[in-house]
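Structures given as structure tokens follow.
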Structure I
Amino acid sequence: MPVNLREPGALAPIAGARWASADAAIKKPGGDDMALLVLDEGATAAGVFTRNVFAAAPVVLARRHLATAAPRALLINSGNANAGTGVEGEADALTCCRRVAEALGLQTEQVLPFSTGVIGQRLPMARIEPVLPDLARALAEDAWLGAARAIMTTDTVPKGVTRCIEIDGAPVTLTGISKGSGMIRPDMATMLSFVATDASVAASDLDHALREAVNTSFNSITVDGDTSTNDAAMLCATGAGVVLAPDRPGWSAFVDALRDVMVTLACAIVRDAEGATRFITLAVEGAASVDEARAVAFTVAHSPLFKTAAFAGDPNWGRILAAVGRAPVTDLTIDGVDIALDAVPIVAGGQPRADYREADAAAVMAQPEFTVHIRLGRGDAAATIWTSDLSYEYVRINAEYRS
């Protein structure tokens, strides 16, 4: 069960953005596994993608198309990653783009492909191609939730969020969906995210806003430390509403709302992590730099000893201490290090607190959500990372993933 996460209610439609979903029986029949987003002419888009050098065929093609033409359609399939499939995989992804373009009257380069699922298998094109014209005929502005379900793999709940703000008296809406549950440590974990707004934003400004938001959201989560071959996050602006730019009123409000959407979607991925029973915030302060703070937080978040202790609700704080001590921080001295679980102080100035009571720490770690506070005493930089515990169920899910 996900940790304090429910299926979203109604997701607000975005004028100029229409979705459709369908069942191509990619992995097995009985549920939608394809989704298509079509943007009105004049829309802009920006994307960030995995840094894995074995980037999947759709990632390679999406990057290429995004650099060539303004996207008008995004095609997503679940159940098959089309990764590790070589030139044949690229040809399959290109064929999908071509068929969608034909159905919509677009250029092939205006279609971006995205895939998620099992690595090392080719797409079942005989089942996918007949569905593509059906998708083009079924487009609707209010189909966001259906698309969120269609892109799920080991997710247990669809993930989506809407934020509505007002800028100079004009409404601005942002709606986004994401998928991801395992292989999560994005470095733009198998994760995909699609966010759209009805504002009018230049592609270059959209790209800058997206990259800033991704750094403190999708690039600040980890489930298991594995970066997927298929990670992608897309931000689209349909241009149906108010014009926004960095030098115009309301830009900071838009950027704040965008970050809120992306943090919510990123945390939803961790809350729905494979086998998760805990949602853990790692807040590192007093670092010499943000990179240093992130390095410490990720070292703790990737410690199997810490994660299994979290699953057990065991306040074995020595595992946190050991992880901080081995983090890649130059000349870290322990006399500046403080550690606490929520409001329960454990270590102060590198020494165990004399008033520490294990029962207090155990009560914190028995909760479904808690925060590990780490202060380094080296500067004013800080960073927040979100992670999950490591359970028996995580092992079972991944041991049986292909069966």
Structure II
Amino acid sequence: MSRTSRRWLLPGFIAAAIVVAIALAYRTPAIDMATVDAARGPVQVVIEEDGVTRVRERYTVTPPVTGYVARLDFHVGDPVKVGQTLFSLEPLPSASLDARTRAEATAAVARAEAAQRAAETAAQAAQASADFARSEVNRLKPLMQTGAISRNQYEQASSEANRTAANLASARSAIEVARYERVSAETALNFAGGARQSGQQIVVTSPVSGSVLAIQREDEGVVQAGTPMLTIGDPHSLEIVVDVLSADAVRLLPGMPVWLERWGGDAPLEARVREVEPTAFTKVSALGVEEQRVRVIADITAPVEQWQRLGDAYRVEARFILHDQADVLRIPHSALFRDNGQWSVFVVDQGRAHLRAVKPGARGLQYTEILEGLAAGDRVIAYPDDRIADGTRVSPHLSAD
């Protein structure tokens, strides 16, 4: 190299360094962005609402005729058995019945007898369903033990057996209630229109076995026929009542699984939807907004031993399972956005953000299933904003969420 070339070499290096420094100074800096990796995992689509427990079969005991009743010797929570005397009533003299009133009283007796026969028929059907469900459990148990069927199939059959057993108990209670209605109607007919004999008493008994849920009147005195005295029900025969938005109710079907949480126990309780009522009602929310709500009834299918401390009108949180996948490709909701009418994400590759269209599937509480457009391990921007465009330089770091 000549002396002249060596003389210009150092200034050339200095000039090149200055050009590079100026270019770096004016280059757009990389934007710091939180990222997440697309990964496989569970996605569960749920509806969460508050609910309350309710005794399935509750009966309000009333005097069949107007009369004088002594003070009740019961307290809320006292156990009662079917046929146990609740109170005695000394009827007051009643006016003679005209032909029309007597015919109505006679028809009431016939109606009560028909209702009792219908309840007995329904109980026979419930017995058949319970027997079949129990036989299915006995049939599937050895198949599950040998691996011929999955444990989930066996648990579904067991859950159905528990549900039909609860329906059978409810049907048997309905027979007792219908029998009580028949006796009440016969008493109203027999004691109407005649002279009362001194010391004559009408004994009112419990239509079902259970507990005293409420006492509407406990003082002695004259009571009119039909006055509520006390309410009786079986606290071990509970159902769950949940008011859901009408837009959510159309997605619920009988038989769907429900998990009951924050009820006071250590673990959630399993239940299943029994009925979605066909009529909505208006309810004002805590924010003053009118909402259309639908009442959903669910049966607890978990063993009674797990929830025996639950009572009537206790609060629970119900989680309805609409969609449950254990192993799907998923990303957080926050990574998705709409671009030109389609769902998209920004994939980070070699320090730059690249716009990519994706096809989402089920949307859970936190994650969305991705059907097309991503692969496991692809790194996407967790919270894209208007600073990011296709090709933008980014400085990624994994999100802590």
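Readers should treat all values here as calculations from the given coordinates under stated rules, not as data from a laboratory. Because the structure is predicted, anything quoted here is derived from the model rather than measured. Cβ atoms are built from the backbone, for glycine too; each structure is taken alone.
Each of I, II could give FRET efficiency 1/(1 + (r/R0)^6) of positions 362 and 386 (r between Cβ atoms, R0 = 25 Å, to 0.05), but the derived value 0.30 comes from II. State the single structure among I, II that was used to calculate distance in nm of label points 7 Å out along Cα→Cβ at positions 146 and 242, giving 3.1. Traced to structure I. Which structure, out of I, II, was Rg/Rh (Cα atoms, Kirkwood Rh) calculated from, if the result is 1.28? Derived from the structure labelled II.
Tell me which structure, out of I, II, gives 1.0 once distance in nm of label points 7 Å out along Cα→Cβ at positions 266 and 290 is calculated. So the calculation was done on I.
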